[in-house]
Structure P
Amino acid sequence: MTAVQTEVLLQTLISGLLLGGLYALIGIGMTIIMGVMKIINLAHGELMMVGMYIAYVLYTYFHIDPYLSIFIAAPALFLLGMGLQKYLINPVVKVDSILPENQVILTVGIGMVLANLATIIFKSDYLQTPVSYGTKAWYLTDIWKASPFELSLSLPWSVSFVFALMITGGLWFFLTKTDTGKSIRATAQDSDAALLMGVNVGRMRVLTFGLGSALVGSAGCLFIPIYYIYPDIGGQFTLIAFVITILGGLGSTVGAIIGGLILGLFESLTATYIGMGWAPVGRFVIFVAVLIFIPGGVASLLKSRKLGK
């Protein structure tokens, strides 16, 4: 492998890791909802779209940087998620139906309503937040003078990745070190046992949907300096979150992180060595491969390895 080929490969891997870090944040939101409620939230991407529009409005009319808009968008999506769970999803879950997946169908309807509301308010135009640093990059030689490679990293991608790491770290602390977080984990593991131990399972489900919505809303704020936004953008991110959830293992947050990184690397390699248009195809390929060869996802491999020890 020549020096140029090595540099291209390293650049591709770095880009994939940066993308994968943001994908992981999207996947974690869907995964924790899946773990606690045992349903796939098919309005996940539309909730992210709401977060992106909040960041757009704050930047356009109040000149608030998209990264700072996380502190407004995340609480707003948290409240929206709790409201959806408490007043729409919970009543449907309690009703006996011929279709036991009726709550999943409801999330599809919620996604359609959110997308159409966005179309009514913002039209179907493609919108952006033209931040000054949107096209800036930094180079590895800036911090390592002796580096043999001229590797460049997009500044907004790098900042978004750092924010994603901090949010993921904060989530880990919340789930492992706080009583509420431990109650959410207990509900995800066995809701009946958690109920017997005095955990308010209904309240945990409402909080979890709000938390998952806040996470994906934060991801929307991290994507808006890089992506353009339009009302139907949520569909592709719902698909990405679903692939990550299956790849990582249903309900596994660690699996979602690993799954997001794998998907980001896979898409980056596919785009570089095959073509940009093949990245979505690569997403489907890895999805089908996981269903065939690792139906339990990465989490099942980690669990079997742990038991093997």
Structure Q
Amino acid sequence: MKTHAIILESQGGPEVMQLKTIEIAEPSEGEILIEQTAIGLNYMDVYQRSGYYKMQTPMHLGLEAAGTVIKLGSGVAHLNVGDRVCYGPNLGAYAKHRLLPAARAVKIPETVSDKLAAAILMKGMTVEYLLCRTYRVQAGETVLFYAASGGVGHLAGQWGKHIGATMIGVTSGPENCASILKFGYEYAVDRKSDNIAHRVHEITDGKGVPVLYDSVGRESFEASLNSLSPRGFFISFGATTGEAPAVTPSQLQHNGSLYFSRPSLANYVGTSEELQMSANTVFALLADGVLDVSINREESLSNIIELHRDLEAGITTGSTIIIP
């Protein structure tokens, strides 16, 4: 059958993305064919498209989506035609139809729409592994979280508050600073006008934070180092302003015997069991009303170039979904 998908012949700027009609095969053993209804937008898409992550081309793009199973390959016993499923991270999401290993599909709860599933799955699982496994945040701790006005940031603020942590969010501009206070953050720091480390030490009575989650990279590196308490954890999970400088052992020593980690979602949901556990945890908190997903924008797949430009410019807030 034929479908349409975004194909990259080479990595580069948003203009390298091409919407093409392609032929899609029948599902082979262990695979399912999905008709997709909603696609999630993630900054990881920019890394892969731009060449920040070196990828072999030609390639498909996009990492998460939701839709309906329309065909089963042999050996698939836990899913049926007509099941609503979501997935991530699995390259090739920017498409109307796609093949997927059945073991990487997650059933969508009846109370969750396809759009909501596409908006929350990867972002929610990112927060789960960051706050619950990379460093297990405890009640009473103070946490610094960057890009607090983005989709991951919105969920992190709410999740951290649910745990009982005091959440400090870093964002840009007074409007975003005001908005994140509705998503679990007790304090908002404007990285464009505030001295981040100074504000953190003001808030913590000079102690610094035991853990911070930095997705900004180069521009925030020094501020982050200076915001940590002794034996604090620097969790670097993104680089929207470019790769952070190399970290030397002596740097960690002299800044208070710090810990530095650069984790990735793929390594935390690498098995089917880990994927299902993480996804189920996200959907459970959604059902309990702990997490509120802010879908601030919907765009057609045909507008993907403009959408990537806005994502890189920092114009998008909350979660964005793409309609194929």
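Comparing structures P, Q by distance in nm of label points 7 Å out along Cα→Cβ at positions 8 and 216, which one has the largest value? Don't skip to the answer; put the middle values down first.
Details: P: 3.7; Q: 2.6.
Going through P, Q one by one, distance in nm of label points 7 Å out along Cα→Cβ at positions 8 and 216 peaks for structure P.
In this comparison of P, Q, the computed figure -24000 for helix-only ellipticity at 222 nm (-39500 (n - 2.57) for each DSSP H run of 4 or more, over all residues; to 500) is attributed to P. One of P, Q was used to calculate Rg and Dmax of the Cα atoms in Å, giving 19.9, 63; which? Only one of P, Q returns 19.9, 63 for Rg and Dmax of the Cα atoms in Å, namely Q. Source structure of the calculated read-out (relative contact order in percent (Cα under 8 Å, 6 or more apart), 17) within P, Q: Q.
Comparing structures P, Q by distance in nm of label points 7 Å out along Cα→Cβ at positions 16 and 256, which one has the largest value?
Working: P: 2.3; Q: 4.0.
Going through P, Q one by one, distance in nm of label points 7 Å out along Cα→Cβ at positions 16 and 256 peaks for structure Q.
For Cα Rg over 2.2 N^0.38 Å, for residues 56-135 alone, which of the structures P, Q scores highest? Before the final figure, lay out each step's value.
On the way: P: 1.47; Q: 1.17.
Greatest value across P, Q: structure P.
Among candidates P, Q, the computation of mean count of other Cβ atoms within 10 Å over residues 184-191 that gave 21.6 used structure Q.
Read the figures in this text as sums done on the coordinates, not as results from a lab. Owing to the predicted nature of the structure, the values given are computational and were not obtained by experimental measurement. Cβ atoms are built from the backbone, for glycine too; each structure is taken alone.
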